[in-house]
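Here, each number is a calculation from the coordinates, and none is a lab measurement. Keep in mind the model is a prediction, meaning the values are calculated, not measured. Cβ atoms are built from the backbone, for glycine too; each structure is taken alone.
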Structure P
């Protein structure tokens, strides 16, 4: 992991970060990491949730032949794949 030092942060920003961290039961440092990750679009929890949603959407019966899945996709019945 990399380290980052940020100077000249407005005191109001630091206090707001401390309050938010305390409300979430996290350290200020962890809250700052999460805030930075979210600001640049690297939110692991959200990415994990999206991945789980995709997995659920494409889940299928393992007994169903792959050829049948391909036909459903080709025929525009992708929503039928989950069951």
Structure Q
């Protein structure tokens, strides 16, 4: 158990943040996976729609500090390339 007031607060905050970050990361992975499946399926409309949702999830994760902004930009760029191909 924590001995300092600030350490006790950290001990309370950490599990909440970890659960939130894990949930956001899972949503991101699911959205990206859905996009890649749509691209593999060859359905252009579904791919465009799922790209939008994947990009939205990625950018939200970056704005919440779950993923670094540079990594998200790189991932979105690579997904956009996949969409164009």
Structure R
């Protein structure tokens, strides 16, 4: 089991419907935590990388209605790219 976390910055504030959908993302096998920080306009997801990919996490958040604009530096995805020398 490989635990990673990724942080995304979002644009438009999530609607009540989107927040409800985000709460259901927590029920996905492999997702440990979904944390929305409205003041920072970020959402952090802790997940099991042996079960899910970062792309799958991003897709679930977008389907929930979250307006993702960037991956925050220092999150799992940003570290993977830096480690790969890209």
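A few points about this structure:
- At a computed -30500 (helix-only ellipticity at 222 nm (-39500 (n - 2.57) for each DSSP H run of 4 or more, over all residues; to 500)), which of P, Q, R: Q
- Look at mean projected area of the Cα convex hull in nm² for each of P, Q, R: the largest one is in P.
- For distance in nm of label points 7 Å out along Cα→Cβ at positions 18 and 42 computed as 2.7, the structure of P, Q, R it came from: P
- Given 42 for relative contact order in percent (Cα under 8 Å, 6 or more apart), calculated: source structure among P, Q, R: R
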